[in-house]
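For reference, the structures are reproduced in the following blocks.
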Structure I
Amino acid sequence: MSRAALLVLADGRFPAGGHAHSGGAEAAVKAGRVTDAASLAAFCRGRLHTTGLVTASLSAAAALGADPVALDEAADARTPSPALRLAARRLGRQLMRAARATWPHPELDALAALFPKGAHQPVVLGMTARAAGLGPEDAAYCSAYEGVGGPATAVVRLLGLDPFDATAVLARLAPEVDRVAQDAVRAARTAASVGPDTLPAPSAPLLELGAEAHAAWPVRLFAS
């Protein structure tokens, strides 16, 4: 297992398309729910323990070798918002392009053939980790950190928030990212024996509603 591969996959410069998405932060900023570092921390914490746990579990399960079609269906079932489903598949398609160029693998080729318009991003992330020789823990950490790192970076751009303050938010959330990643791996291991229906499914209605409103804006800085 190469820890250097984990650094490559988790690097914000990895061309997976995430920089174009705010993880719901743009809608939250416009609604006045995120205005400063403290409210950013609350937003990221809520996202981490809901959608963050879901996506980390899906990624860990994919890294373990679970059926990607069943996992993609599970991701669909856990994403009520059509706008978020579309964003997840677009991100999955972009990640797939980067993954196949970086870590060529027949399992990635097969997944790309199954989902020409893109599988859900966490499923692709888990299979990318697998192709890179990484394990479910690595996939879960990548996913969980992405879930808070993306919104924090977006809020720096949206509000002109001091990058030091945004980074401090992420540092203070680190113990919770640890717990979510560990919970995700445990859930993925259970799902590997009994099926993906047992994967976590906590909801985040404000993120879903915000995504639908955001998709209708004529002018926006981020794709989602």
Structure II
Amino acid sequence: MTASLRVKNDKYYVVLTHTTDGKKNQTWVSTGLSVTGNEGKARQLMLDMLGEKPEQAAPPDMLFSDAVRRWLEDVRHRVDEVTYQGYEVQARAHILPYFDDLQIRLCDVDGEALQTYINVKAKFGRSDGHGGLSAVSLRQHKNVLNQTLKLAQRDGLIQTNPADLVVMPHAAQFTGTFYTEAQMRDLLTAVKNERLYPIIYVTALYGLRRSEVLGLKWDSINFAMQTLT
């Protein structure tokens, strides 16, 4: 017999699958738990139904930086490649070097340690040494820290998630600027012979985001109809 967690009407159900006379049968068993904040409890109930004990996925004295690596490996199979690359870049460029140097254990990480990390990156986080990271970037860092600790909490390695205690800096209000028609003509004239001219031209013409223009492939273009999708 196998089991899996499913959601129906905002509640967790354990779906038990068993084979009788060569036919698969499923039984849906309500856990009585709502989806919000109860995934760990629902998984434990599922294991109880199977008569299994959850494996200790990591030693209780593991380093926090190793817990981040463990989360990266876990999330790699649950998100698309671009999202994972974003997580990995943040972790390897900032989070892992910082906490590898600190050598703090997962069980010793508290709100103060995480707040100090955010504060340091807010002042000195830029790789070029000229100031700190933006509030938007720091929110992405906190997400990695928070998800790492949520996984550890789910697996019983820690009791609480100290990321809930972190206070984030306010994001500065963004005021967009744009080129005038004359400035755009000057730009396109200046880069006319550059290898990147087609990319610059398409970006300017359609106002594409960076990810949109860099994500274009040949099959996005219909040469017969002269369209780009």
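Taken together, the values in this text are just the output of simple stated rules run on the coordinates, not laboratory data. Predicted model, so just to flag it, every value in this text is computed and none were measured. Cβ atoms are built from the backbone, for glycine too; each structure is taken alone.
Matching task: 1.00 is the computed value of FRET efficiency 1/(1 + (r/R0)^6) of positions 158 and 206 (r between Cβ atoms, R0 = 35 Å, to 0.05). Pick the structure from I, II.
On the way: I: 1.00; II: 0.15.
Attributed to the structure labelled I.
Upon calculation of relative contact order in percent (Cα under 8 Å, 6 or more apart) from the atomic coordinates, which of the structures I, II produces 13? Please report the intermediate quantities before stating the final value.
Working: I: 38; II: 13.
The read-out comes from structure II.
Given that Cα Rg over 2.2 N^0.38 Å, derived from a single structure, equals 1.41, which label among I, II identifies that structure? Walk me through the intermediate numbers first.
Numbers: I: 0.94; II: 1.41.
Attributed to the structure labelled II.
A value of 1.8 was derived for distance in nm of label points 7 Å out along Cα→Cβ at positions 6 and 126; which structure in I, II was it taken from? Numbers along the way, then the final one.
Values: I: 1.8; II: 5.3.
The read-out comes from structure I.
Quick check for you: by distance in nm of label points 7 Å out along Cα→Cβ at positions 150 and 214, which of I, II is greatest? Don't skip to the answer; put the middle values down first.
Working: I: 0.8; II: 2.6.
Largest one: structure II.
Suppose you compute helix-only ellipticity at 222 nm (-39500 (n - 2.57) for each DSSP H run of 4 or more, over all residues; to 500) for every structure in I, II: which one lands on -22000?
Numbers: I: -22000; II: -13500.
Traced to structure I.
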